[in-house]
Each structure stands twice: as structure tokens, then as C-alpha cells.
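Take a look at the structures listed below.
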Structure P
Amino acid sequence: MSVTVITIIIAVLVLAVALLVFRAVPGVRAYFKFRGKRLVTCPETKEPEAVDVAAGEAALGAFFNEPTLRLQECSRWPERQDCGQDCLSQIEADPQNCLVWNIVAKWYEGKNCVFCHKPFGPLHHLDHAPALLGPDFKTSEWKEVNPQDLPRIFSTYQPVCWNCHVTETFRRLHPKLVTDRPLEAKRVR
């Protein structure tokens, strides 16, 4: 083979890789834009429902320049699996504000732990999940709650930091191992 043939083959391969990378960027963006549990208002019931978009399918559609958005999962399924998926318009209109993680982060923003009064900073995915104090005075992690129940929960529960959640859970599960000391007690010298 001559040098010109090898040069042409290399040039074609470089162009093919460049085209692949160029088309992959919208696909990767679509995947990260549409992954994750979301909270929408069901057009049929007007109630909050938790949904997952088929993010892989959306990414593939963006790769081929054919945007496709469909639900992969919904809290009303399997009973209503054949619905028209009209709620997708809410996700298309504002994909970030219906993401459950963002809804939770916004709720904790500016609040203090009901026990230690420590303010909540921005939530990070790698941190321990903050908790909630229910009307029954039991704490639970927000991740243990069904996402479609979060709007109702947020109106009646109070925020609790991870440390206080662990302490209160231990106190509830092992009351005989806990000794409460009043803060006003002074040491005897």
C-alpha cells in the first residue's frame, strides 16, 4: 500500500471518530439531563406522582437527532401503564425543577435542624442524607419516603440533620442505654 492510501484511510478514520464524538455530545447531555427520579403532577388525577424518564432512550434519540422522550417508570404503574404520558410536557418544560433531588435540596435550604439548630448547607450526593421528624416524633431519612408523598410530608414534617437522626434513632431503639443529663446541671467540684 502506498503512503497516500494510508493517509486517506487515516483521514477517513479521523473524520469518522470526530463525527461520532460530535454526535455523542448531545446524547450524553440528554442522558444527564433526563436521568433521575422526578416529581410531576399527573394530568389525570392532579396528584403528585414519581416518574423516571427513559434517559438512555432519550440519549440515543439525541445522538440520532430524533428527540424521543417516554416514561420508563411511574408510581401509578402497572395499573395506568397505558396512559398518554402527558406529564412529559412538564419534564420537557423544566427538567431541573421536577427532579426529586432538587426539590428536596430546595426544601432543606435555609432551614435548621429541629434538634441541634445547625443550619443546613447545600446538599451533596455523597453526604449522609438528612432526615425528617414526623408528627409521631420519629425520624426517618427523606430517601425512605415515596417521592410522590414528599409534598404532603414537607408540609407536616420538620428537618433533622444526619447526626441528630442517628442519635434519635438510637434513643428510640435502645432507651435503656441512654442517660439524659440536663444542660443546666453543673459539675460538682
Structure Q
Amino acid sequence: MALYYTYDENPLLRSIIHLITDTIVVIAFAWFIVYGFMNQTIITGHSMAPTLEADEMCLINRLTYDFGDPKRFDVVVFQKDDSSQLNVKRIVGLPGETVQILGGDIYIDNYRLESEEIFGDISLPGIAENPVVLASDEYFLIGDNTDSSEDSRFSNIGNVKRENIKGKVWFRLRPFGRIGLIH
């Protein structure tokens, strides 16, 4: 049996090259995932405070709703039919439900909605003062800071069609002191 021995002149250099190559591949893969399947947005205004504050940068998962439907209390990005601007709000009403705001509370199909996500009583019910019936492809969205939110309660936004929901806000990137998942 013959043994062959190869002399490696510089194992440290080879290790460094492997480390650099592996690092480049991981960074390229992460970049592909983030920019291929996700998007980012910068929050404008205070309608989602304190969950999301003005000028915070968040990642949006564009694929999540390709494989499933939006759920109640998801924070989503949507686009109005007549605008290119992206908006961020929370889903409270699902397709086929009836939404109404009475006495500062949200009612879904005549049952009071219990929520820790929406802060404070709703002083202005808007069009939801009367029952709002959602079609099979419509959602009722509202900002967490209800007194400072232009959302489905107002006729210029109204019910949001499924096709206008662009993705789910799931991770805060900036500021670094608040980095983390969005609930």
C-alpha cells in the first residue's frame, strides 16, 4: 500500500482564503433573501405609535401572503389604488365580517374586539359609526394610535382589497436600540 503525502506550503493562507470565500457566499445569500423576497420601508408619521415610531426602518415579508392569508392583528403594508405611497396599518377586520366602532370600541360581528395592540379608545369612528360589511377580498385596517391615524375608518382609505396588501411588517432594523420582531 502506497501512501502519498502532499506538502502544504501555507495552510494558514488556505484557511484564510476559505474563510473569506465562505463569508462572501453567506453575505451574497443573505442579500438575495432580503432583496429577493423582502422589502424595507421607513415609517412616516405617528399612526402606528408606540408599536412603530416615525423614521423607523422595517423589513416587509412579501412572500408570507403568497402562501397564506393575512390574519387579524397582522401589521401590514398596503397601497391605495390611486397612490404609489405605501401605508402601514394593523388588520382588525377580515373578509366577510362586519366591523363597527361604538363607544370607542371595535366590534366584529357584534362582539367587542379585545386587543392589546390598539391603544386607547377610538374617539372618531368615521364610516365605522355604522356597520361596515367587508367583501370576500376586503380587510379593515386601523392604526395603533387611533387618534392620529388615517385608516379604513375614512372614505379616502376605506376597506383595503387583498391585492393591495403588499406584505407583512415583521422586523424593525432601525433604530438599533429597538431592533427586533414586530408583534
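Summary table below
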quantity	calculated
Value 8, 24, 23, 18, 11, 8, 5, 2, 1, 0, calculated as P(r) over Cα pairs in 10 Å bins from 0, in percent, assigned to which of P, Q	P
At a computed -5500 (helix-only ellipticity at 222 nm (-39500 (n - 2.57) for each DSSP H run of 4 or more, over all residues; to 500)), which of P, Q	Q
Value 12.2, calculated as mean count of other Cβ atoms within 10 Å over residues 75-82, assigned to which of P, Q	P
Parent structure of the calculated result 23, given that relative contact order in percent (Cα under 8 Å, 6 or more apart) is the read-out and P, Q the choices	Q
FRET efficiency 1/(1 + (r/R0)^6) of positions 51 and 67 (r between Cβ atoms, R0 = 30 Å, to 0.05) from the coordinates reads 0.75; which among P, Q	Q
Per mean projected area of the Cα convex hull in nm², for residues 43-130 alone, the highest-valued of structures P, Q	P
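No lab work stands behind these numbers, since they all come straight from the coordinates. Computed from a predicted structure; not experimentally measured. Cβ atoms are built from the backbone, for glycine too; each structure is taken alone.
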